[in-house]
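**Student:** Pasting the structures here.
A short reminder: the numbers here are calculations on the coordinates, not readings from a lab. These numbers come from a predicted model, not from an experiment. Cβ atoms are built from the backbone, for glycine too; each structure is taken alone.
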Structure I
């Protein structure tokens with residue numbers, strides 16, 4: 001997958017469901033094709049199969065579980081792969097896991113040929129997660145998530161520090177940053193600090209015109 005990656009998490013927002021989800025998917029596909037910048041989406045679970053079937057964009061599950069069998073209510077990694085997904089988010093700040101569970105979930109993703117995007121909240125946790133060799137580490141200071149204050153402006157050192165720490169542990173692991181990302185300037189700053197892309201949610205999902213926001217996000221790359 002080409003770098004940088006712009007990954008849109010639909011969370012459980014009403015604006016990211018049903019027809020609204022389709023509008024975001026269409027916008028992502030259009031802007032990705034026009035710009036050459038990879039735009040991935042993490043829609044709600046009920047949207048995974050239709051998204052994988054109808055859009056030529058990378059699709060990520062918002063969570064997976066390293067289980068099979070009698071585990072009611074879980075999301076086995078193999079079902080996400082069978083739906084056609086590219087990968088999955090792991091340990092998002094709204095779906096925290098223990099270190100042991102992160103390790104097991106990354107292993108399950110690898111076994112089922114899924115990319116893994118492990119979300120972290122600081123440099124130390126990023127370094128620990130990098131030892132499991134996920135595809136991406138996505139560092140997001142929790143106090144900035146949904147705040148409208150960009151991590152690229154408020155805490156650039158956490159981006160640079162995470163990139164440096166992850167590179168020391170495993171140079172094959174890529175780094176995304178998130179929390180408050182909302183403009184092309186934010187994305188440009190993150191990439192200039194060594195990030196391989198960004199993870200964002202509300203600035204696209206809740207936008208009146210998601211396509212316009214996406215065009216702005218890729219405009220300085």
Structure II
């Protein structure tokens with residue numbers, strides 16, 4: 001079977017401390033994978049490594065069979081929200097996403113606006129980003145992650161700061177994207193939040209995966 005994402009013996013050491021320890025994963029397209037654990041358990045470091053933002057000390061990561069760090073520097077089609085979204089405070093939400101989209105120049109302004117609207121925000125809102133509430137900032141961060149229609153979506157605490165309506169909206173969106181064949185990775189410290197949404201759930205502690213549950217068990 002060909003996997004979308006494969007990790008084999010992936011470890012990462014920083015200043016002599018192992019922050020990831022012998023991670024083996026095989027992740028398919030069309031599934032939502034949840035990673036649960038306390039702060040410092042290794043979830044965010046794992047996501048950064050899969051995105052190519054840091055290089056592993058040992059082991060290898062393959063995306064669609066291509067080796068990260070050798071065949072490619074970053075996954076070819078990935079949307080990312082890791083930790084808190086960071087945008088330019090003096091610009092509107094639309095302007096911020098236009099600036100990011102100009103890097104690849106693959107999508108139109110219409111598609112950017114559509115992504116913003118999917119997250120329940122007004123694409124034509126004239127408020128600067130600094131005036132956004134925490135929930136609005138989080139929604140814009142997710143809009144940024146999905147706007148280029150990536151094959152892989154990696155979200156760290158995606159429901160942070162969202163109200164109940166926002167949580168429901170994001171859940172429904174992620175289920176729709178999964179059904180379209182996307183590979184979705186979500187990190188959360190909230191075990192119940194993951195159990196409601198994911199197909200497979202991994203628990204991390206001290207840089208290791210210590211427990212796994214399939215969709216049937218969840």
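**Student:** Ranked by distance in nm of label points 7 Å out along Cα→Cβ at positions 41 and 177, which of I, II sits at the highest value? Walk me through the numbers on the way to the answer.
**Tutor:** Working: I: 2.7; II: 2.1.
Evaluating distance in nm of label points 7 Å out along Cα→Cβ at positions 41 and 177 on every structure, the highest lands on I.
**Student:** Out of I, II, which has the highest value for relative contact order in percent (Cα under 8 Å, 6 or more apart)?
**Tutor:** Numbers: I: 20; II: 30.
If we compare relative contact order in percent (Cα under 8 Å, 6 or more apart) over I, II, the biggest value is for II.
**Student:** Let me ask something additional. One of I, II was used to compute log10 I(q)/I(0) by the Debye sum over Cα atoms at q = 0.08, 0.13, 0.18 Å⁻¹, and the answer was -0.24, -0.67, -1.34. Which one was it? Show your work: numbers first, answer last.
**Tutor:** Working: I: -0.24, -0.67, -1.34; II: -0.28, -0.74, -1.36.
Only structure I yields this read-out.
**Student:** With FRET efficiency 1/(1 + (r/R0)^6) of positions 49 and 169 (r between Cβ atoms, R0 = 30 Å, to 0.05) computed per structure, which member of I, II shows the largest figure? Don't skip to the end; give the middle numbers.
**Tutor:** Working: I: 0.30; II: 0.55.
The structure with the largest value is II.
**Student:** Also: If mean count of other Cβ atoms within 10 Å over residues 25-32 computes to 20.5, which of I, II did it come from? Let's see the in-between values first.
**Tutor:** Values: I: 20.5; II: 17.1.
The read-out comes from structure I.
**Student:** Comparing I, II, where is mean count of other Cβ atoms within 10 Å over residues 81-88 highest? Provide the component values of the computation, followed by the final result.
**Tutor:** Details: I: 20.2; II: 16.8.
Largest value of mean count of other Cβ atoms within 10 Å over residues 81-88: I.
**Student:** Given a value of 18.0 for mean count of other Cβ atoms within 10 Å over residues 9-16, calculated from one of I, II, which structure does it belong to? Mind dumping the intermediate values first?
**Tutor:** Details: I: 18.0; II: 13.5.
Structure of origin is I.
**Student:** Next up: The value 23.2 for mean count of other Cβ atoms within 10 Å over residues 57-64 was derived from one model only; which of I, II is it?
**Tutor:** Details: I: 23.2; II: 17.9.
Source structure: I.
**Student:** Taking -9000 as the value of helix-only ellipticity at 222 nm (-39500 (n - 2.57) for each DSSP H run of 4 or more, over all residues; to 500) derived from one of the structures shown (I, II), identify that structure. Walk me through the numbers on the way to the answer.
**Tutor:** Values: I: -12000; II: -9000.
Answer by label: II.
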